[in-house]
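**Student:** Pasting the structures here.
Taken together, the values in this text are just the output of simple stated rules run on the coordinates, not laboratory data. All of these numbers come straight from a predicted model, not from anything done at the bench. Cβ atoms are built from the backbone, for glycine too; each structure is taken alone.
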Structure 1
Amino acid sequence: MTTSTTLRLPEEKLKLIRAIAGYENRHLSDIFLELSDEYIERYKETLELLNIPGFVIECRKGIEEIKKSGGKTLIELDD
């Protein structure tokens with residue numbers, strides 16, 4: 001199912017995207033669909049990591065250790 005939405009873009013960016021669309025003989029909707037696919041793909045790995053049980057807690061603990069001048073060196077990370 002396809003739905004429509006309104007995007008608010010600065011005029012300068014919209015002009016550039018329209019120019020590119022014209023040059024490539026493509027519809028704006030096709031370009032925005034491609035951009036959204038790339039955006040989603042970029043964040044898939046992050047979402048997969050966040051689904052690992054305890055991952056977020058472990059990251060928070062690591063950040064707190066670093067703030068306290070602790071943590072591990074790169075060599076120690078394998079342990």
Structure 2
Amino acid sequence: MSKNSQGKMSREEAGRKGGEETSNKYSQEHFEDIGQKGGETTSKEYSQDHFENIGQKGGETTSKKHGEKHYEEIGKKGGRNS
């Protein structure tokens with residue numbers, strides 16, 4: 001672990017170290033449980049229209065970024081896995 005001229009870790013290094021320690025401390029099931037609780041809370045706080053709106057925006061952004069060829073490729077992959 002490198003330290004700066006004052007002998008302190010960078011914010012990035014401290015965050016990485018904390019994340020690793022947290023990951024080691026808790027099980028996969030713990031993270032799944034808190035993720036599910038967060039999802040349930042979020043779904044109670046926002047309407048169906050909200051999720052449709054952000055889904056639409058995400059789809060438009062993906063479409064602009066990747067183009068028609070992207071959808072053709074993932075469609076072919078999906079067809080092979082059926």
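**Student:** On distance in nm of label points 7 Å out along Cα→Cβ at positions 24 and 48, which of the structures labelled 1, 2 is highest? Let's see the in-between values first.
**Tutor:** Numbers: 1: 2.6; 2: 4.7.
Going through 1, 2 one by one, distance in nm of label points 7 Å out along Cα→Cβ at positions 24 and 48 is largest in 2.
**Student:** Separate question: Among the shown structures 1, 2, from which was the value 1.8 of distance in nm of label points 7 Å out along Cα→Cβ at positions 16 and 32 calculated?
**Tutor:** Values: 1: 1.8; 2: 2.9.
Structure 1 accounts for this read-out.
**Student:** Taking helix-only ellipticity at 222 nm (-39500 (n - 2.57) for each DSSP H run of 4 or more, over all residues; to 500) from the coordinates of each of 1, 2, which one would give -21000?
**Tutor:** On the way: 1: -21000; 2: -28500.
That value comes from structure 1.
**Student:** Could you figure out which one of 1, 2 the value 2.8 for distance in nm of label points 7 Å out along Cα→Cβ at positions 8 and 56 was computed from?
**Tutor:** On the way: 1: 2.8; 2: 4.7.
Computing distance in nm of label points 7 Å out along Cα→Cβ at positions 8 and 56 on every structure in 1, 2 gives 2.8 only for 1.
**Student:** Here Rg and Dmax of the Cα atoms in Å was calculated and came to 21.2, 56; which of the structures 1, 2 was it taken from? Don't skip to the answer; put the middle values down first.
**Tutor:** Values: 1: 21.2, 56; 2: 20.6, 58.
Corresponding structure: 1.
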